[in-house]
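The numbers here are math on the coordinates, done by the rules we state, and not lab data. Bear in mind that the values here come from a model prediction, so they are computed numbers and not experimental data. Cβ atoms are built from the backbone, for glycine too; each structure is taken alone.
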Structure 1
Amino acid sequence: MLVVGGGQSGVQVAEDLLDAGKRVHIATSRVGRMPRRFAGRDAFGWMLDTGQLDLPREDADPATIAAPTSQVSGVGGGRTVSYQALAARGATLLGRAVGWDRGELGLAGDLGENVRFADDVSDFFRATWERRARLRGTALGADPADEPAPHLYDVAGPRSLDLARHGIGTVIWATGFGPSTGWLPAGALDSRRRPQLPGLHVIGAPWLTHRSSANLYGMAGDADRLVDVLTRQPVRIAA
């Protein structure tokens, strides 16, 4: 089995396939990782305490807004999923997929860079949470799946993969998705996908107003703001 894409869906699918006893190759990508638990608490509890969940869009770095959702899993109550943990379970890590030619998948040779990037993002989260934990007097603890893997940082990986030679019969594309807004009239949304037409409103979109606009926690605040706007608009009754 070959999984193309190392985002949240890609690593979760790879983990499911390993659970099912499959031989798994995964073409990694530049995606950050979030440790699911830290010092005995769920990551989202730490993000709430440190204000990361409520980070306004205007205060966020453009790279953070554009980044894919961090690697993490909700299986079994939530757990960390990392490239190195998948490799330890038997998955073969590859660089980013860049092309296809006569049965061979072209690879970028950036495996080590992708592992390092995921480790660096996880380190950023943990450093922020550690400062809060020390203020609370909370005992720190390590998550084996979240341990950095510096021994992989200089590994480029192969530049191609012959699917037939490696016995790969199934390819799962986990390369992300985006909104389908082509049905809207021209000019309905600006470059940040904010509504530009009277009476057109959006809710549940990533980074609509803050980091959590696309999840259940953050939608509530956006919904309240939308209801306030709608209730202040004049009601038009058709003749």
Structure 2
Amino acid sequence: MSQKSSQTINLATAGKLKEFRLSGIAKSLDLRIAQAKDGNLSYSEFLALLLEDEANQRADNKRRRLYKQAKLPFEKGIEDFDFTFQPSVKKKEILELATCQFIQRKENIIFIGQPGTGKTHLSTALALKALGYEYQVLFTTVWEVINTLQQSRADFSYHKKVQQYLKPDLLVLDELGYRSMAESTVEDFFEIVSQRYEKGSIIITSNRGFQDWEKIFIDKTLTGAILDRLIHHCHTIVIKGESYRFKNRKKD
């Protein structure tokens, strides 16, 4: 077979692989052909290598897609958390949560503590662990959710936007409690919480204890309904230490 006809076949094959979305095979085909010739591989060995390449490529693509969709604010793991500075946080409990069995059981986690005590760090670290187990994750702030849903009413995309907060296996809602909510926004928050109840896990960070949540949601009845659904299957972690940022300022 001439070199020209061989190139034609390769181009045609590459086109078919692209058409069939077999990018992993397309990337490694030339290398595997050379390997098959040099190593005198059987047809089944050659095919097995190509299929392994495709599986690895798809796994990598899925991993990149999950990380991109998660929208994490940063990547800090449990190993980066200073448990000696925050002794109220039990490392054993965090490591148990890092197995992500709470996601399998559709349980929630609520971190309560003053600003700068590591609530967002821990929630992000657990989100990273969840991504490692190939769970779908979304990290956002409470007010980003509220603003998104409020704006969606104007273009009639409300139900579509709600779905984006229901779809992930783990939804991380950061910064609950920095502002009180209007009646309509409380209803939006309740919509997310109630529809995820026993269907998908939520991690919430808040600078206010449960006794003060009525000041966030204003409506006493809705406050009770929200709390009831969140803490029914929930791990509550109260961080009593001082701010890391304050600690660093004292060093300077």
Structure 3
Amino acid sequence: MSEHILIERRGALLSLTLARPERRNAITVAMYAALADAFEAAANDPTVRLITLEGQGEDFTGGNDLADFLKEMPAPGGDADIPVWRLLRALADNDVPLIAAVHGNVVGIGTTLLFHCDLVIAEHGSRFIMPFVDLGLVPEAASSLIMPRLSGRRAAARHILLGEPFGADEALALGIASHVVAKGELDAALAKLVATLLAKPAEALRLTQALLRRSDRAEVLERMELENGHFAERLTSDEVRDAITAFFAARAKR
């Protein structure tokens, strides 16, 4: 478990919160492991009827904690037990309705994991960005498959190839967000959706959520494996080393 993931049970609701606000909720290997454990446990617990995912502080997440991630660099072909891959597979296999409530910066995997949520509430002022190519990497979470299908190939190229940031309204137009709310209204909007879903017949809700996902699950998992292999290989490349060195150098000058 990780002290930076808050896991709360409130009746049938499982609430997961990224709780590292002093580092903009940058996700460490331990945090990935804690999230993977939580989703895997929920899959085997019929009393969990709904999962929510939030972030403390000013941002949903700043993405990977790059320094921490590189310490645990997966070897090409040896990714089976890497916590981030465990989390992504658990998200693809998840049969429990999942709501994300996002605000502030929503970087990298912070955006791509939203493709596996059933509902996404985005607060005005949210800034989504997928800077994988700029870091010498490739996208993950089957986003290279899901985003072109959801938003069109040109939009996917703008935001994955070019890494152009976008806001809450565009996230809604792209199909990434399901709801957009004004600043300060995120918590209330999440509470309303939670109450609405928990008031519905539990088994019908879970079966319907599974039906909505089932048609492309095998293909999503296959694409994840392809992306994960490329990602692991890229981590050993000079391009990644140079890009991440430049990233840290630029941050040190701020």
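Structure summary
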| quantity | calculated |
| --- | --- |
| For helix-only ellipticity at 222 nm (-39500 (n - 2.57) for each DSSP H run of 4 or more, over all residues; to 500) computed as -9500, the structure of 1, 2, 3 it came from | 1 |
| Structure with the greatest value (metric distance in nm of label points 7 Å out along Cα→Cβ at positions 39 and 151, set 1, 2, 3) | 2 |
| For distance in nm of label points 7 Å out along Cα→Cβ at positions 159 and 199 computed as 1.3, the structure of 1, 2, 3 it came from | 2 |
| Entry that produces 12.9 once mean projected area of the Cα convex hull in nm² is calculated, selected from 1, 2, 3 | 3 |
